[in-house]
Structure I
Amino acid sequence: MPRKVTINMVAKQAGVSRGTVDRVLNQRPHVKPELHERIVKAMKELGYVPPREDQAKALGLAVPSLQPSVLGVLLSNEKGHFRNEIMRGIRDVQALLADYSIEVLVEECETNLPSETLERIDHLIEQGACGIAICAIDHSKIAEKIDELYDKNIPVVTFNSDISNCKRLCFVGEDVVSGGRVAGELVSKYIGPDDAFLVAIGNPEFNGHRLRLQGFCERIYEKGFSGGQIELIETYNDYSLTYRKVKEVLERVPNIRAIYMANHSVTGCVDAIHEVGRTGEIFVVSHDLTDSTKRLLKSGDIDFAIAQDIYHQGYRPLWVLRNYVQKHIERSDETDKTSIDIICSEKGLRTKSWTPKEGTECIQKSRKKSH
């Protein structure tokens, strides 16, 4: 299948910048006549089809038509709140895309094995998907598959957890390093130089889990704490494993004063704290505003939840793919970042939104625990 002609390809053909092509496309001033002529010539030679009918008519180019298309979504095996919010976003955009003659197919992985991910990608392609949104582990075989699809002009958008070193169209999700840094800032305010703290991540094969840990450690080190104060466990979002590992660390390291739950199964962590008799003594930061984290915030069992817009991560990738497949619109940036919300409990839930531009100084403490 021939690749769709994009603005970047026109710019390269005409020997000009992408911005100059954009000015010609949108009939903006300050373009030299010879450049204008060269760009329109390049558009015609490449068979470029503008996104809008008025643009095409103004430049004497082919008028765009909305061809019926199939888009695919590949979900990880994560269940619960994450799956519910992702599917809510998918269902909403699916209803909207139906008006543009787009069918959306959803595949759900049962494991985190790269082989299953590859099989389900192939199944989506066999069903006619001309673009795919993927949430999967960060694995070289999956990255190679995305590159293979790129060469066949089948764009891929990653969401929630990115995949490294591949030709994906863009990533939609939280700035996970920043999310980890926010957690590090919060924890740093509640521990002393002689205290230890526990970090629980889910599956280290997921890019998002690793980068949360990276951001957390970056901020903790910047605040003057050392790696020797950190106890690290992997819990794979499993309640029993979380409970057992957190309990073991708390019994072995009596000076643990804070826990950063960079994964799910926060209930397992809280139950372990209760079991060892440390209720009210340990500062806890978690991610995502699920029903259980809301309950634990209200009860005071956890102190902060760092929420992300999971709904957006289900909705946005399919819209980006639709713009590329039907309108040939390429994103100029590689990341579509969702907001980071810091949520605490003090006379009910209160939310503070945070973006990388604001910096960690925006964090507002609700209360300080004594040790």
Structure II
Amino acid sequence: MLFNSFIDVMHPVRIAINGYGRIGRCVLRAIYERGLEQQLEIVAINEPSDLETMSYLTQFDSTHGVFPGKVGRTDNSLLINGKQISVFHEKAPSAIDWEALDIDILLECSGVYNTRTELQQFIDAGCPRVLVSQPADSSSEVDCTVVLSINDDELNNKQKIVSNASCTTNAIVPVLAELDSAYGVDYAFLTTLHSVMNDQPMIDGYHHSDLRRTRSAMQSMVPVATGLARGVERLLPQLQDKVQAKAIRVPILNVSAIDMMVRLRRPTSKDEVNNLFIQAAQRHPNTLAYSDRAHASIDFNHDAHSAILDGSQTCTNQDGLVNLFIWFDNEWGFANRMVDISQLWAKRFSDSL
């Protein structure tokens, strides 16, 4: 599902992308698929890979299909529907004169930088603002961590470094916020079933200190460490010490799910909980969706919502225990939130001019 722009910006916002992997390419594609390229103008990409490979992987994607437009290249530019995007292949933020590119926001999609000192390198090199595609090590490392429909009102024109949290945080925080507002949450146990990621090997290999992550990604379900509980508490501080989380990588290319067991402060019913999320999806159509059809994960490939509650899997008991199942496209949904937050941030600093 694609959404129309919900924020109008008077002048094009000049965007640069640092790191053109899964999220970086999905961000570019989301901008063009949503018809936002006149509002969010991608002017530069920094990516270590060669331009021929970048062009090829933009056009052909095993997960999201063929790019619905024209992709080409020159000696030092990527061409999207004839629009020229400058391409750099630098490893150090200081190696690029970002100021000369006259960008408004840098989307840091490499996953390499997550401390204030590391991210400050982009600011020092001429980037006025950086939106980071992962959680920071701690809340003090960024000016704000934003989840759309939860705390996006905290974005302002004075902030320089903002985190878009993680795909799992964007999926679960709106769900927990609805439950906590309606019932009060005493405790929550979260298990993420996450599709494979490129930090896992295809076959067993010596590449990680976590012995489980030396195992073949496509042959096993692999438990991995997760900071999801910390991310939830950062956005919903009233749930401090009330959330525990674990994560299991599963051998599929894309689309993940969260199985959540939560104790509420009063008993409820399956119908009451499902109706809560039917109404929440109507209030927040860009982030939340609801379905009670007989789904498999592939049904949500290329779905732009942050979370889709599967009402067919909702279970309750008389003691206030509720079990929920939430689907999300961990690539496409999150990339669309990067686009949404870029628009919203641009609106905030444009209004201040």
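Please treat every number below as a calculation from the coordinates, not as lab data. If you're wondering where the values come from, they're calculated on a predicted model, not measured in any experiment. Cβ atoms are built from the backbone, for glycine too; each structure is taken alone.
Here are some notes:
- Rg and Dmax of the Cα atoms in Å derived as 20.2, 66 - corresponding label from I, II: II
- Of the structures I, II, the one that 58, 22, 18 was derived from, the read-out being Cα extents along the principal axes in Å, for residues 34-81 alone: I
- Per FRET efficiency 1/(1 + (r/R0)^6) of positions 282 and 314 (r between Cβ atoms, R0 = 25 Å, to 0.05), the highest-valued of structures I, II: II
- Source structure (of I, II) for FRET efficiency 1/(1 + (r/R0)^6) of positions 210 and 306 (r between Cβ atoms, R0 = 30 Å, to 0.05), computed value 0.65: II
- For distance in nm of label points 7 Å out along Cα→Cβ at positions 74 and 234, the highest value in the series I, II is held by structure II.
- Test item: volume of the Cα convex hull per residue in Å³, for residues 26-177 alone calculated as 133, pick one of I, II: II
- Entry that produces -13500 once helix-only ellipticity at 222 nm (-39500 (n - 2.57) for each DSSP H run of 4 or more, over all residues; to 500) is calculated, selected from I, II: I
- Test item: distance in nm of label points 7 Å out along Cα→Cβ at positions 18 and 250 calculated as 5.0, pick one of I, II: I
- With FRET efficiency 1/(1 + (r/R0)^6) of positions 170 and 194 (r between Cβ atoms, R0 = 30 Å, to 0.05) computed over the structures I, II, the top value is the one for II, the highest of the group.
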